Structure I
């Protein structure tokens with residue numbers, strides 16, 4: 001459990017660097033990320049490098065005892081790189097070249113930019129790869145930010161044709177897979193196939209899906225070029241990338257197989273304002289952020305790396321105050337920066353790094369706060385970061401001196417992956433692409449559905465692993481697939497072999513790999529598990545609500561989507577107004593045939609969790625609890641005082657080591673579960 005910060009020495013007078021480094025160390029900062037946007041200062045002229053300033057900055061930070069995360073500066077190629085080959089720029093869906101003047105102005109398919117990226121990565125890695133202060137490398141910065149994964153350049157078109165040839169072998173196989181006989185779209189050669197853009201009406205959905213898969217693979221290949229260079233010149237250091245929130249344009253699971261640590265950039269208030277929450281939710285959580293937005297991503301990115309690095313993740317950028325990029329940018333309530341930091345640690349973060357050290361008084365991000373204000377005074381985020389450091393030290397000293405338990409950090413580090421979760425939520429990027437390509441209803445947002453189901457699980461007090469469809473699932477008691485549209489025989493075999501309770505959401509198994517309806521109708525490969533067949537679907541316009549009547553009594557609300565299903569073994573547990581099944585169970589498999597409201601999902605998940613032998617409980621509103629090994633973390637996101645003490649058992653008692661039973665608004669507590677004699 002360490003703190004970090006993002007620092008830009010090129011933005012400040014060198015006379016400030018030593019004071020900054022000492023102030024960071026005094027605040028409790030251990031890790032400093034530098035260099036991700038500094039290419040024009042590192043190489044101001046083609047082939048002419050200016051290392052002196054960066055050498056001095058690295059040494060200054062090193063002398064203060066700080067560990068460095070060095071970055072490859074490829075997210076912002078200088079103007080001379082662009083002028084040398086303007087065709088390296090991405091092209092958007094309207095055919096506009098995405099020009100120089102901000103950032104992320106390159107196409108992932110550009111051969112010339114691949115070469116430039118490899119060249120600057122090699123130069124920086126050779127220079128600093130063996131420096132004792134450098135403990136990790138970040139590749140590029142926020143792949144795909146500003147909608148830059150999908151490019152329709154000449155280079156992308158050529159690369160897509162090669163990708164198709166490698167995956168299909170012959171164009172006849174493409175024609176058969178895509179169903180190009182429809183609307184006379186058949187191709188005679190790969191050279192006739194263009195990207196699916198600028199068509200009169202919607203492009204062939206299978207064509208679109210393959211372009212999404214291709215574009216994702218291009219990001220992964222681009223990243224791999226840098227990873228291989230960094231491992232050659234800087235062995236033994238972690239290689240990381242900083243992912244984003246609610247971003248699905250490439251398969252993060254695939255890319256993470258080349259990383260040691262998955263990191264992500266956490267901006268709870270920005271995500272609350274910019275994404276699919278209701279107006280009421282955006283107002284309610286304007287200054288705290290939705291309680292489950294950070295947690296959802298913490299659990300998602302904890303599930304990225306596998307093998308020896310399983311479960312390793314950081315927050316690379318933590319919001320320290322108001323940001324500049326959301327539709328609206330409120331200031332967090334006092335205490336929220338501290339709460340967000342502890343929430344990340346409660347989900348297993350090794351490092352929480354704040355963005356940024358000092359607010360810049362110029363350029364695009366001057367309205368984005370830091371731990372310091374532009375005048376070098378400490379902002380509220382800096383005060384709370386220092387508080388977290390003091391609390392970490394207090395707990396470290398308390399627990400190491402107490403024979404009843406070891407230090408929290410040691411306890412967490414010893415846990416293999418997520419120590420408390422018996423619930424897995426499966427998130428599949430190709431399934432999300434399928435829903436985006438063919439939503440059928442304008443407001444059917446599969447990512448929102450995944451988040452809403454996750455949020456319902458957390459409101460029941462359940463710890464959750466978010467995993468890929470390729471993950472090993474035998475140790476889970478409850479496996480939830482909220483929006484798994486892709487028919488997946490391998491995953492189906494795992495679910496069949498598992499002893500877990502399985503919950504399938506609407507549209508499960510409704511598409512084969514080639515984006516067509518399965519031969520035996522939805523839920524496709526999962527039909528035998530679910531004991532039913534989907535015969536017809538309806539998307540429901542806003543204002544059209546249906547009641548769901550539960551067999552045990554009571555009603556909840558259904559919106560957006562419903563399916564007409566025929567049971568072939570499944571028992572009906574809830575029905576629509578017309579008596580058709582809305583929720584069923586077949587042995588260990590539960591099927592939801594509609595878009596349920598929050599209370600509906602809580603009923604479904606509570607029933608499945610109880611059947612799984614778990615102990616779900618409806619938590620006080622806006623209270624969240626995490627258990628990691630012997631440690632229980634409690635967070636109050638509400639504006640009222642909340643009382644909470646962990647449940648004890650015949651084998652465990654609890655003691656509060658930070659905070660108390662009474663949690664003030666925006667407060668938190670840490671409890672230790674101690675074995676009874």
Structure II
């Protein structure tokens with residue numbers, strides 16, 4: 001990887017380097033074998049989303065005839081599209097080689113992924129029956145030759161492009177060809193587990209199972225040869241909202257999500273072994289243009305399905321599951337309100353159990369003293385106990401208000417379903433703040449006590465989802481701090497009265513105050529450094545793309561402020577450059593769990609100011625979303641956050657270094673190996689053992 005020549009690393013290129021780190025996990029022989037396959041699935045899923053969102057955005061700039069250098073870190077949009085395509089082709093080739101190695105290693109563990117040509121007699125019989133009973137009823141097959149209009153292919157769906165050479169007297173080149181498309185059904189598991197033979201497990205991929213049954217599918221055609229190769233189209237996923245005032249916001253989102261299915265194509269991936277005439281036929285019929293990313297791939301697409309590769313009962317090839325721990329001093333039995341009334345508590349999933357969120361909401365739903373519950377929802381699990389608890393609260397006479405973000409990307413349909421369900425049960429629903437997404441993760445309940453109304457609540461860095469809580473690391477603060485709760489209530493007031501801008505002494509709230517508050521906190525560290533006082537900044541977040549914030553960190557570095565950044569994903573800042581960023585170090589940790597928390601630590605001359613937040617330092621989070629950052633006042637929790645940051649920073653197993661070369665090199669030193677996610681669990685185990 002060449003050194004960057006710009007002041008910033010381009011956001012799209014940095015994102016591709018993040019996905020390269022995910023790919024590294026699939027190639028790491030210290031990662032359990034089936035988990036490596038699943039990382040390949042994550043890599044592929046990430047790439048789909050990248051093309052649907054980021055690549056599509058750059059393509060829109062090109063199509064508009066603009067260069068886009070000011071928003072693309074100094075790169076021209078057209079050049080960037082070419083660089084992205086080149087990088088993705090290289091990564092795809094690497095991922096295919098990794099996949100082959102993993103499949104070979106699985107064979108050594110008596111797990112065989114076989115193709116249709118390798119089926120034994122008993123397996124052939126199983127496959128025929130499985131096809132007739134399970135697969136065939138769900139197949140969508142389109143004969144293309146006689147269609148006046150080529151069908152619209154679904155976004156990111158996988159298709160087998162079938163070519164039949166019809167029997168005739170002509171030379172082979174002049175014989176009639178029939179083309180067809182078979183959509184790989186999503187309602188059937190992609191990996192079909194065949195009957196076990198002794199201690200050997202066999203799997204056939206659904207695509208190959210369908211290939212084996214091609215003669216059954218196309219028996220009405222008199223052909224001498226038939227072939228089937230995979231193709232996939234990726235479409236622009238931007239939501240284009242119409243301005244029809246007669247439609248509700250839910251209707252507009254629903255319509256826009258439907259339109260996404262026929263958005264402009266931005267990537268066409270095909271099996272590199274497909275016949276040239278078949279490829280040309282498809283590209284011509286689909287109007288694939290020069291500005292679209294045309295990428296040769298392997299035999300199988302939608303490798304994101306490897307995220308769901310069957311475990312086959314092989315615990316030896318999986319990560320050992322951890323048992324989520326209780327928060328010290330906060331028993332899951334009894335009343336959480338009684339505990340939280342006395343002091344704040346911090347939950348750090350998945351090391352701690354997510355059950356505290358459910359317990360808190362269920363207690364609120366049943367407690368006669370609780371009068372109101374207010375909560376924001378960005379993403380929920382498919383079978384959400386959070387939603388069930390809120391409905392339970394309504395049935396018990398509580399006044400429940402839910403701000404649900406219908407524009408949570410790729411979760412729009414799920415959130416629409418939840419919105420309709422909650423509304424039908426009597427929940428007061430707030431479904432939109434004009435011009436803003438609500439990304440904050442907050443909850444306030446009001447309880448009638450002897451002294452009057454007392455508020456309890458929580459502020460989190462991540463979503464209230466049981467599913468993601470098992471694999472995302474996130475902090476949640478439970479508190480009854482009177483001033484903080486009062487200000488959280490102001491945030492909910494803003495959802496209903498958006499023209500009224502509230503003032504906050506404690507919370508850091510986007511879009512009005514997040515950027516200015518963090519700039520002021522950095523300025524304070526600059527002033528301390530200039531005055532010869534201790535000055536440092538420690539930040540952990542998902543992405544750093546705001547050039548304004550990057551420039552301010554450069555300014556702090558030049559003033560002598562020591563800065564440590566842990567950025568999981570995109571980082572547009574270039575650390576370690578003399579005269580610009582020599583006092584900045586930055587790492588990324590990609591491991592078993594997805595690092596998701598946002599924590600901000602400012603030295604403050606020996607008395608650190610610490611915040612958790614839902615906001616990354618991206619323009620969208622700072623200026624176009626409702627985000628909430630919360631100060632940490634409890635001394636024990638402040639120390640806990642300092643400790644957990646330092647554990648992550650000390651990682652020398654899964655930490656990669658950000659540098660000018662953008663080479664994703666692992667951090668190596670002469671210290672004992674420390675894998676931060678494993679060390680974090682041990683840290684919380686030890687805390688429980690302390691008196």
Q) When P(r) over Cα pairs in 10 Å bins from 0, in percent, for residues 52-275 alone is calculated, the result is 7, 28, 32, 21, 8, 3, 1; to which of the structures I, II does this value belong? A) I
Q) Given that distance in nm of label points 7 Å out along Cα→Cβ at positions 228 and 452, derived from a single structure, equals 4.4, which label among I, II identifies that structure? A) I
Q. A value of 35.2 was computed for mean projected area of the Cα convex hull in nm²; which of I, II is the source structure?
A. II
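A short reminder: the numbers here are calculations on the coordinates, not readings from a lab. None of the values given here were measured: they were computed from a predicted structure. Cβ atoms are built from the backbone, for glycine too; each structure is taken alone.
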